[in-house]
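Before anything else, here is the set of structures, which you'll find just below.
Any read-out appearing in this document is the output of simple, stated calculations on the displayed coordinates, not a laboratory observation. Just so it is clear, the structure is predicted and the values come from calculations on it, not from any experiment. Cβ atoms are built from the backbone, for glycine too; each structure is taken alone.
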Structure I
Amino acid sequence: MSIHTVKEIAKQADVSPATVSRVLNGSKSVSAEKRERVLKVLKEWDLKSVPRQSTGSKTRSIGALLPPRPESDSGAILRKLATLAGEMRPNWNLVLLPAGILPMELEARHLRGELAGLLLIGPAAESTELLDTLKRIPHVWLNSHRSGGGNTPTVLMGNEFAGRIAARYLLDAGCSRFWVLSIPSRNPGLPGRVSGFRFELFSVDKTCETLEPALPPERAELESCTEEELERALDGILPTFESDDGSGGLFIPEERLTALFYRVHARRGGGKLPRLISCNYTPEYLAGLWPRPTTIDLGAHMLAELALKELLRRISGEAPRADHIAAIVTPQLVPGDPV
């Protein structure tokens with residue numbers, strides 16, 4: 001790192017060069033007041049990083065950060081990461097960051113030039129420190145998310161459209177009775193899919209029944225439940241379909257729940273089910289299901305590609321597009337087995 005540059009920053013911030021170095025290295029031993037003075041100077045001088053002594057390497061890195069409580073569909077996460085790794089440009093690396101990394105360490109790595117930007121995978125940034133740090137680092141979210149506290153969530157547009165596609169599919173199949181599975185989730189995209197489904201039916205004067213499996217009192221969300229707990233909750237809604245005459249249609253907004261629903265149904269004797277459509281297209285969850293349900297592919301590969309392009313725009317200094325713009329991908333219907 002350039003000592004001269006550190007000295008200049010220290011002089012302007014009225015701190016010692018050692019204090020500047022500690023800030024740049026993410027040390028906790030610096031008081032909040034001094035740290036803010038150093039960061040203020042960096043911001044005023046528009047120093048995106050403080051260069052180290054040249055090593056001859058021009059490689060730059062983008063960090064992929066999974067918050068401590070990522071989305072429940074691990075298959076979707078892996079597809080996004082695989083796409084990102086395959087789409088990295090020459091002399092760019094993708095670095096998978098530990099979920100528990102401190103925001104101060106993230107900022108220090110960015111200031112030292114070790115991280116050019118961040119791709120975030122998960123439903124929320126719950127730490128106010130992380131939210132504050134993200135204001136100073138180019139970043140793009142790879143999914144619907146909440147930005148801490150009770151703030152209005154950012155729901156990627158494809159989620160609502162997926163729900164509307166599901167409703168159209170069941171309408172085109174001749175269904176006249178409709179159900180949608182709704183379950184509390186950290187992922188704000190799930191209620192977006194449910195809302196899209198309801199809206200599409202409402203637009204053609206149709207109604208649907210919302211099925212809400214009863215989760216254990218101590219488990220308030222889908223992601224907190226074990227498979228056994230989810231199966232017990234789903235078992236409670238199966239009697240709803242025992243009188244179905246073949247005119248019913250059911251939308252389950254996440255593939256993991258679809259697989260568990262089939263398992264519970266088979267254990268109860270495998271009676272007749274309504275026409276079913278799923279969402280998120282995770283083949284690993286659908287393997288072995290019969291009849292294999294029609295599902296909706298939200299485009300994890302395309303989403304990751306577009307998010308990476310948007311992040312590179314932000315790193316280059318171009319004005320960012322809207323927060324969700326990188327993930328406007330048209331969901332696609334994936335046909336299942338004939339029923």
Structure II
Amino acid sequence: MAEFNIKGRVSQVQKRILGKTNYEVSVVGFGGIPIQRVDKKEAMTLISAASDQGINFIDTATGYSDSEALIGYGIEHDGRDKWIVATKCPLRDYEGMKNAINSSLEKLRIEVIDLYQLHNVSSEVDFQQVMGDKGALKALKEAKAEGKIKEIGITSHSVEMLEKAIETGEFSTIQFPYNLVERQGEKLFQRAKELNLGVIIMKPIAGGAISNPTLSLKFIMENDNISVMIPGMDKIEHIIENCKVAKFPSKLTHDEREAIKVEAEALGNVFCRRCGYCGPCPVGINIPGQMVLEGYFLRYDLKDWAKKRYAEQVIKASDCIGCGQCEPKCPYNLDIRGSMKRIHQNLG
């Protein structure tokens with residue numbers, strides 16, 4: 001069909017405003033995690049294909065292996081003016097973040113980053129560190145004053161942390177998981193919209209756990225509080241299929257809603273929503289974090305990267321003592337102790 005010709009732009013994806021940034025972004029963006037699996041030439045091809053389909057927002061991170069560098073080559077090849085570029089860094093301190101910003105600029109091969117985000121601020125300790133006098137936010141604000149970055153955002157898997165962050169007035173965007181299984185952020189998104197903050201959706205197909213990506217993207221698009229969703233894409237057919245939803249948006253049919261309900265119920269018995277209610281673990285395991293790493297291993301096919309990240313952790317699934325304190329607190333009745341054993345078998 002002509003609409004989906006990689007070289008043609010017969011139809012364009014729907015655009016939305018990214019909050020107070022006033023960036024007009026494609027409602028489907030380019031998630032930069034799985035691009036780690038391709039080489040430089042293929043990365044350039046993918047990014048050009050995404051641009052041809054109307055995608056103009058791309059999100060990566062310092063922690064995604066060589067994702068920043070590959071995206072940098074792609075943007076340079078495709079044209080800097082076609083892209084709104086977002087990246088993020090998990091460092092919490094001032095000096096570390098200063099160095100990370102300069103490194104990101106170099107790897108992305110650009111002079112200014114459109115959106116730089118604090119990455120995965122998911123605990124009170126993290127929040128106090130980044131917001132403190134010697135915290136990462138100070139480095140981001142200085143970089144913005146110097147013209148190295150344009151806007152500052154924050155990402156998390158914790159509703160509570162983002163509820164706190166958005167009331168500070170320091171951020172232009174938030175990034176949080178949302179899909180037909182993980183719906184815990186809906187009130188957060190509504191409040192962010194009231195404050196004119198852009199809402200970026202990570203894990204729109206639950207890290208590949210959802211069997212029908214199209215239905216999940218359609219479900220997300222029905223929420224007017226959402227600015228952009230960033231499914232990971234490392235194949236041209238992924239780009240075309242994801243953009244198809246945003247080029248010809250339509251409400252879910254009755255049958256599609258029933259299909260979503262069935263899948264959500266099925267995944268509910270095995271899928272961690274990262275709500276954090278299971279904590280604190282008496283030995284300090286970040287239980288949702290372990291679940292996320294396993295998802296990268298199982299569903300993103302980033303086995304070596306996930307194993308490396310697992311090995312770098314001081315406290316991990318293998319440290320589980322089987323006390324079971326977490327399980328009664330899980331609102332989804334997950335077998336957390338069994339999951340910890342399985343995660344260590346996969347990643348250890």
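Which structure, out of I, II, was FRET efficiency 1/(1 + (r/R0)^6) of positions 30 and 78 (r between Cβ atoms, R0 = 41 Å, to 0.05) derived from, given a value of 1.00? It traces back to II. To which of I, II does the computed value 30, 61, 8 (P(r) over Cα pairs in 20 Å bins from 0, in percent) belong? Comparing all candidates, it corresponds to II.
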